1. If helix-only ellipticity at 222 nm (-39500 (n - 2.57) for each DSSP H run of 4 or more, over all residues; to 500) is calculated from each of 1, 2, which structure is the one that comes out at -23500?
2. Out of 1, 2, which structure matches 2.2 when distance in nm of label points 7 Å out along Cα→Cβ at positions 40 and 136 is calculated?
3. Compute distance in nm of label points 7 Å out along Cα→Cβ at positions 64 and 104 for each of 1, 2 and report the one that scores greatest.
4. Given a value of 24, 14, 13 for semi-axes √(5λ) of the Cα gyration tensor in Å, for residues 120-191 alone, point me to the structure among 1, 2 it was derived from.
5. Determine which structure produced the value 1.5 for distance in nm of label points 7 Å out along Cα→Cβ at positions 16 and 112, calculated from the coordinates; the candidates are 1, 2.
6. Out of 1, 2, which one gives 13 for relative contact order in percent (Cα under 8 Å, 6 or more apart) as computed from the coordinates?
7. Can you spot which of 1, 2 the value 2.5 was calculated from, given it is distance in nm of label points 7 Å out along Cα→Cβ at positions 128 and 160?
8. Going by Kirkwood radius over Cα pairs in Å, which of structures 1, 2 comes out largest?
Structure 1
Amino acid sequence: MKSVLVIGTGNFGTHLTRRLAALGNEIMIVDKDERPMEDLLPIVAGAKIGDCTDLKVLQSLDVPGFDVCFVCIGGDFQANLEITSQLKDLGAKQVISKANKDLHAKFLKRNGADEVVYPDRDIAEKTAVAYSSDQVFDFIELADGYSIYEIAPEKKWVGKTIQQVGVRSNYRINIVAVKTLNGLEMNPRPDYVFKTEEHLLVLGHRDVIAKLVEHY
């Protein structure tokens, strides 16, 4: 469990808070508008009404006491930038800020953000990938062009083992798990036999995986 500060309870901040709470974290929310915070009160440890561009408001929050601080203000970049910078000046351990543009991300990182998230862009990319192929169900972007994709097994693989197919040598991917009706089977053995109804979690370069599913 972590102690988390969430500044801004718009759509992103609200969804983030709900998920963080479901994962057992202790959360403090802050917004200058009381209304969006009302539904979150039962699941958070604390809430404060205030404009966090005001340094006095941030100083009242004991910023160094939080494991991570999220700045979820998307519509006012100047406010986002000021709050991010002030959090770091006050000794925040980790600051994660929301951005809508690459240019915004550059300024946020220069002014104290440890990480920047692009919720709108990330959802758009995930949706585009998922709906561009009937064989792709989800994906997680990693680094340097590598991703983990949830895909269906190729028809000609069904009934054969991982070793017989030569997944790594012939297709340059690694199967990290098999998703079945009973759950996940992690790191399947070379003698695992592919079945039609299952999904595969494969790790590889996204260009390689894209070419693979194109030929399904």
Structure 2
Amino acid sequence: MGVDSFVSWLRDVAGSLHDNAAYLTELDSAIGDADHGANMDRGFQAVVGLLDETSFDSADELLKKAGMTLVSKVGGASGPLYGTFFLRFGTALAGVDLTPETIGKGLHAGVEGVLARGKAELGDKTMYDAWAPALDAYDAAVAGGSELGTALTAAAEAAAKGRDATIPLVARKGRASYLGERSAGHQDPGATSTTLILESAARTLP
């Protein structure tokens, strides 16, 4: 696995988010600013533009540049959060062999960046409700000797369960928290886009 795998991943993420942009915005219209789908689509189309114009010698260089692109191009909270994720993920991969173990450390570093910026906890009805179970499932798969593809599939499946589990929650962070009890009954858009990103990773990175 090399930089080409990560290029494929980012292109696949961009396609998935484009295809689901209206759905993500529909979710966000219920409990947010109704712009999550459009923002994510715009940001990752900018990442595709970066990939079309630039060649990268390493995965860490690619991911860090993608992260900076998201921070600069995506509005709302999602740009800084996802941008930070990719920046920290890339930084953690600098100078290491790409193995299931080092990819896992990169994922953890990325999510730690998200937490440092967003201050969310499990159960707050945010993207972390998808990331947390995904990391646990990934770690368990790798500890059991699984290859990268199997571990990423486990992570994506766990993220989907975490996404679905946000529906009954009352939001405690972000714009949705302003709604109080009215935020219950709605699926969190950030947890949904996180799941799409992990599903894409399972398809393309192995």
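What follows is calculated from the coordinates using simple rules that are stated; it is not laboratory data. The structure displayed is predicted, hence computed values, not measured ones. Cβ atoms are built from the backbone, for glycine too; each structure is taken alone.
1. Numbers: 1: -9000; 2: -23500.
Clearly, the read-out refers to 2.
2. Derived from the structure labelled 2.
3. On the way: 1: 3.1; 2: 2.5.
Greatest value across 1, 2: structure 1.
4. Numbers: 1: 24, 14, 13; 2: 28, 10, 7.
Source structure for this number: 1.
5. Details: 1: 1.5; 2: 2.5.
The read-out comes from structure 1.
6. Values: 1: 13; 2: 23.
Derived from the structure labelled 1.
7. Details: 1: 3.3; 2: 2.5.
The read-out was computed on structure 2.
8. Details: 1: 19.7; 2: 16.6.
Once Kirkwood radius over Cα pairs in Å is tallied for 1, 2, the winner is 1.
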